[in-house]
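In structure tokens below, several structures.
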Structure 1
Amino acid sequence: MFNIYELTQADPKTLQERALKLAEEAGELAQAVLSATGAPGSAYKNHTLEDVREEAADAAIVALSVLAQASADADEFEREVKRLMAEKCAKWQEKLAQ
């Protein structure tokens, strides 16, 4: 999936460092959303929805990299992405139906 497994293997970050990077990316996404939506105290940063999309992509890539590092090999990573996305989306859909 977009070379994420291979890139993760080539990157020397530990799982802990990668998880902390995910927290950093989530913070950047939150800042972009606050600014793009004109939240009080954040509008001066002048972020746009394009910035929100870029930060969301960064966060998604790092999250998938965490999953890749927690997988034994590329095949397991691919299987787990498909399995987990299907399970988590089904759970989300169930909640929406309530």
Structure 2
Amino acid sequence: MNPWNEHLTPLFILALLGVGAWCLATRKRVIKQVIGLNIMLHGALLGIVDGGVRHKQMELAQSMIISALLVETIVLAVILALVINVYRYHPEGLVADLDTLKG
């Protein structure tokens, strides 16, 4: 492994996780929070790939990545369906309005 990548990859992973967490914590609109969640998930996937490279177990890392991508696709489809429902009743798409969707 290139020593340059050895030090930068964990920083990049932490940056992706941090940006995603920041989006989840500070954004008021639902779609922006979904984007932040997606950024965090891709940071975690990059961490799995980095762990596979460091421990020379890329087969395991690849199988974990494929499983995580399948789960992520299903979860993202459900989340986007809920976001469409939120925007149908509340065009602003604010998270504070979600409690009025009960019923």
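Each value in this text was obtained by applying a stated rule to the coordinates, not by laboratory testing. Please read these numbers as outputs of a predicted model, since none were measured by experiment. Cβ atoms are built from the backbone, for glycine too; each structure is taken alone.
In this comparison of 1, 2, the computed figure 25 for relative contact order in percent (Cα under 8 Å, 6 or more apart) is attributed to 2. The maximum of mean count of other Cβ atoms within 10 Å over residues 9-16 over structures 1, 2, that is, the highest value, falls on 2. Assuming -25500 is helix-only ellipticity at 222 nm (-39500 (n - 2.57) for each DSSP H run of 4 or more, over all residues; to 500) as calculated from a single structure, say which of 1, 2 it is. Label of the originating structure: 1. In terms of distance in nm of label points 7 Å out along Cα→Cβ at positions 17 and 57, the structure with the greatest value among 1, 2 is 1.
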